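Engineer: These notes open a run of structures that come right after.
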Structure I
Amino acid sequence: MGKYFGTDGFRGEANVNLTADHAYKIGRFLGWYYRHPDGGEKCKVVIGKDTRRSSYMFEYALAGGLTASGADVYLLHVTTTPSVSYVARTEDFDCGIMISASHNPYSDNGIKLLNSNGEKMDEETIRKVEDYLDGEPGDLPYATGENIGCTVDYAAGRNRYIGYLISLATRSYRDKKVGLDCANGSAWMIAKSVFDALGAKTYVIHNRPDGLNINTNCGSTHIEGLQKFVVENGLDVGFAFDGDADRCLCVDENGKLVDGDGILYICGCYLKENGELYGNRIVTTVMSNFGLYKALDQAGIAYEKTAVGDKYVYENMVKNGYRLGGEQSGHIIFKKYATTGDGILTAIKMMEVMLERKMTLSGLAEPFHVYPQVLKNVRVTDKAAVRSDEDIQKAVSKVAQALGEDGRILVRESGTEPVIRVMVEAGDLELCNRYVDQVIELIQKKGYAV
């Protein structure tokens, strides 16, 4: 991770540690960096944003910087992160930018940079952006005259993405009652359009964004609302997205959560049965549940473990040619169809498994038994100091020894927030809570907690 950019872009509180000036400078640098000095076509950049109030400010600031450096800017307006990725990789764009802080509260925002293949920007380019934010390489030339860039309303790109999603469905969703929780975010119009077009009886909640209610008690980080909604309305299945719709969590017909691990298990088994699971292997992160690995062992499916972050999952998939990977949080990557996590695509693939196998979601998930897991976050003044503190390291080692082979403890830094995450997995929920609280209490006692 760099000085400004973490595992999922430059994220912070709007106009506190991520300002409009930062956005303008990022635009200035990218417009200059991707210029075509040979006199060919201008640099082209596609931009999308979520529904936060500050997203409009950052969109205009980025566009101002880009056009001042001579780039043409194509605005998708409110859309999803995977749609920006899709447009960047399928059309002639030098890079893509998504303005979103994903699952964070509305007061935060973020700038995610994507390359021309729709993948997260490489570290070398990110470092150059950060250097410019810190004053290097100094002043950049402004475009003048006919070389000044322009902005283009590019809603057509978003519509092409919707058409692409619809084309991936293998069957009609006729008579299927599907619930969608759009988190008052990027998916608020797109998701319903897709499911309606495929014939579903679509029931939507949290699709009234006002700039301030994104992720507020809704979406994939507050799944309980969709669980209740599915049961009360007798729906066949429910899908919850996060603020920028690159995550998806599922709810079965009984209101039970099927998280990213469950999705990986169900889709992994389906791909294996159809001879489409390359290398007979899926890619997970160290946060995946013990239950997933036991279920995969039973199904005869191998797996990889990466650091937390869909960026690392995708890198492993590219390196080894694997087709399926993801995170417990719902970032699922179907590499044959996308270069990033895509919540709506994930929902479509889950519908495919249900329809092709003629099974309910609860039936598909039945062999996967989740180990009790407790994950708690503590906001801290210095993440690195917490991780390097010898007393905290000893406490974590002591818990690991006590758990032995029947559980595990994981303490890690958030890649996007000033947060330390403490997770314990064991056969007993009370035991998980006890050990997590022990470590957090020590962090607080040593004065690191905010």
Structure II
Amino acid sequence: MKKTFVGPQLRQLRRANKQTQAEMAKALGISPAYVNLLENNQRSLSVQMLMALSEKYSVDWRELVQDPHSNVLSELRSVLQDPIFGEAPDLQELRAAIDHAPALVESFLHIYRTHRTTLDKMLRQGQDRMPDDLIASSPETIIHDFFRDHQNHFPELEDIAERIRAEQPTAPDDVYAMLKARLDSRHGVTVEVKSVEDMPEALRIFERGEATVFLSEALDHQNRTFQLAHVLCLLEAEDTLKTLVQDSGISSPTGLARCQVELANYFAGAFLMPYAQVLELAQTTHYDVDRIAAAFSVSFEQVCHRLTTLQRKNATGVPFFFLRIDKAGNVSKRFNSTTFTLAEYGGACPVWNIHTSFRTPGVILPQFVELPEGERFFTISRTTDRPVFSRDSQDRRLAVALGCEFRFIDQIGYAKSFNLDREDLFSPVGINCPLCPRQACSQRAHQPLFVDLPISPDRRGNTRYES
């Protein structure tokens, strides 16, 4: 049986209850010296002690044995591979830093993120075009980090969505009509579908002064329903939205507006796919996205996004990341409840078959991938269609990817047909070429920023960046 060490979690639990080691020892019926050994990971946690902690402090035993700092540890390991730091500390030293100096670690990571943002902007702008906000993070980065800090889960919005659904139980096929009726009866807001010519540059407009929601006829039924759920959030969860946005630490007007939009979209997904129901169906169908989409009358992309939010305490789904790109590789949406690092800008790894999915529209492509640091993930990729309303708006597809850590593979139906013992099962991928240290990659399109690849006039390698 694998030994379980919970020193940092135990120390945090004791401090949260404002107890000394002696006081915790008395509550658990053990000696203060034994508490000290547990906190310093010099003794493993027995099943009996785990149950005692769970009973005395009313905590879920799974919270004690899981690693709450896995995302931070993953990011710290990745950052310290930058050659500017020289030889990286070992894993034990990194864990000790996170456990005993978390504020210092977060400050270090913040400084490095600022450094990376600065380099990225210099690369894009050129030395003769340095903007005034050189080190300011983009709104997209701020929003991504805000959602990831919350494990991509907002219980306040889930509760409001569930309350409204409980007030008006409705079959998935009738939700659109229910939303129209509720907006009218509760808020005096009417819904009107307008032609593409009347709304050439928008899919939804909420005119508060006119108490009217205008929807473009370019939207299909699923997305019309989603947009009405978004508006319902603005009206019935306004105070909650304001509180969440204010507590986000975001200061820029653009960032604040984007945060409100993404939170309202989160609510819409929670409203259309109630938490307990979607989690049960996901687990029953082994996360069959099409099956879930059919059950709730929503789109493939909406289900993928919803699956990343199933992080409720004591009712957790598989942690997923979600990424959406266009045909040029530009990232237009990303959410993450895993340790996988998602590219913020275009140029995600071409070895990843999210790009290949454009060749086979509507077909799900599964893939096992391995990052340079050794982390392994399973992903599925598929195209998703944009609104088509004329001959000029055809083939405006995007591609989405959903992925989880390999350790959850037994819960994912898309992986059932694979031989998991194959040595060549995993495709080596990177975040993007400028940050990828892999050598002899035939898909390399940029010289890496922090690695000097060997090059010689006497030898031609797989690409012109390496001999």
Structure III
Amino acid sequence: MSARRAALLLAIVAVLYACAAVKPAPPPSQRHVVLISVDALRPEFYLDGMFEAPALRALVAGGSAARAAEGVFPTVTYPNHTTIVTGVRPHRHGILYNMTFDPERGRDRWYEQASDLKATTLWHWAREAGLTTASVSWPVTVGASIDLLLAERDYWARKEPLEDLRAASTPGLFDRLGVQPAAGMFKDVEAWDRFLTDTAVAMIRQARPNLLLVHLVQMDLTQHRQGRDGVDVPAALRRVDGHVAAILGAVTEAGLGERTTVIVAGDHGFETITRTVELNAILARAGLGGCPSRDPTWRAAAHASGGAAAIFLRDPADATLRARTEQALRGEAGDRYRLVSRAQLDELGAMPGAALAVEAAPGYALGGACGRTVEHAARGGTHGYLPSRPLMATGFIAAGRGVRSGVLLDRVRLLDVAPTAARLLSLSPPPVEGRVLEEILR
């Protein structure tokens, strides 16, 4: 073990030891929650000894964890991150997919603007209580009322990513923190996560926010490229684990160990795929258009999210069109996918406005491309399937101030994270769908 890693792990142990002592609870203004999202965190990463994740395992040993955390449908990044910070499902918070659906242009833009939110968030609740807030690349935060903000955007796809990053961040943030972005990091996920971690560490040391949100992404990209068992997955986990250790070390160095709760949560699991079914090709073959951007007379269209897709009708009230669309999709389903009814979507609080949804079978992904064959080979991995599917389970760990040690829950929901974090910060949120995880709290 390197000297640096040993020092980081000693810092983690110090945090956990300090927080284990039974002491009077600090006043709300002196309470801190660090909420770290590890995109595509799977429970086995911290429960199975075959994976090298000493920082995550130290948090589990000193705190509470879950064997599975259930997300919302579709199990993709933006809806689930928004559920984590609102405690409600997509039909209430308004972030329905990763990208919006525009009938004229198909996929339009990422749900990245805070103005897209229809529900209040953990950072709203904290600011209303007079607490300070910070966010590092949390989804749907462009323009958010957060004291220290590095907003997430699709910088890797932009012509001037450095300028766009500065414009979407608190003015003067990087000069204040002494952390400078570099042009090459936007298409290098390892460099990006390092930069995000350095930013979070500097925020803790200099600003000591009551609430800090951090989103680390390389586990997601690695599994998209290689699948669940990809050769580079363990190395990516080691790097992310090191970033978690660095953030915990900063908490200790800032003298906040006894006042801080650390929550680590994922947003979805992963499924390895070998085939993709293009739903819009099926709809086009049935004479229903399929791609609004190509066919202005379209009648039905699929909006794909990896393992799932929403099906939209040009005229939602047209019962004949609905029947034709369902017939076309059922006729091509075979063992490749199944239909999810509008009634089932309502129970899930998902995809308002869609006539129905489609969920892919294991090994399959769903696409919405135009002009392709109905089925073709694929590689790597994806997510988006129903949250009840076992491989879509993600992770949850909580440790530090106010959290019991040695508690391992069978299953929690991402809906429960926001109300639990609010309790730890002595906040009074509006009514939400999640619950406080009383069983892990001291």
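Since every read-out is calculated from the coordinates, none of them should be taken as a lab result. Small disclaimer: the values here were computed from a predicted structure and weren't measured. Cβ atoms are built from the backbone, for glycine too; each structure is taken alone.
Engineer: Mean projected area of the Cα convex hull in nm² computed as 27.7: which structure among I, II, III? Walk me through the numbers before you get to the answer.
Structural biologist: Numbers: I: 21.5; II: 27.7; III: 20.4.
Corresponding structure: II.
Engineer: Where is mean count of other Cβ atoms within 10 Å over residues 193-200 largest, in which of I, II, III?
Structural biologist: Details: I: 19.5; II: 12.5; III: 23.0.
Of structures I, II, III, the maximum of mean count of other Cβ atoms within 10 Å over residues 193-200 occurs in III.
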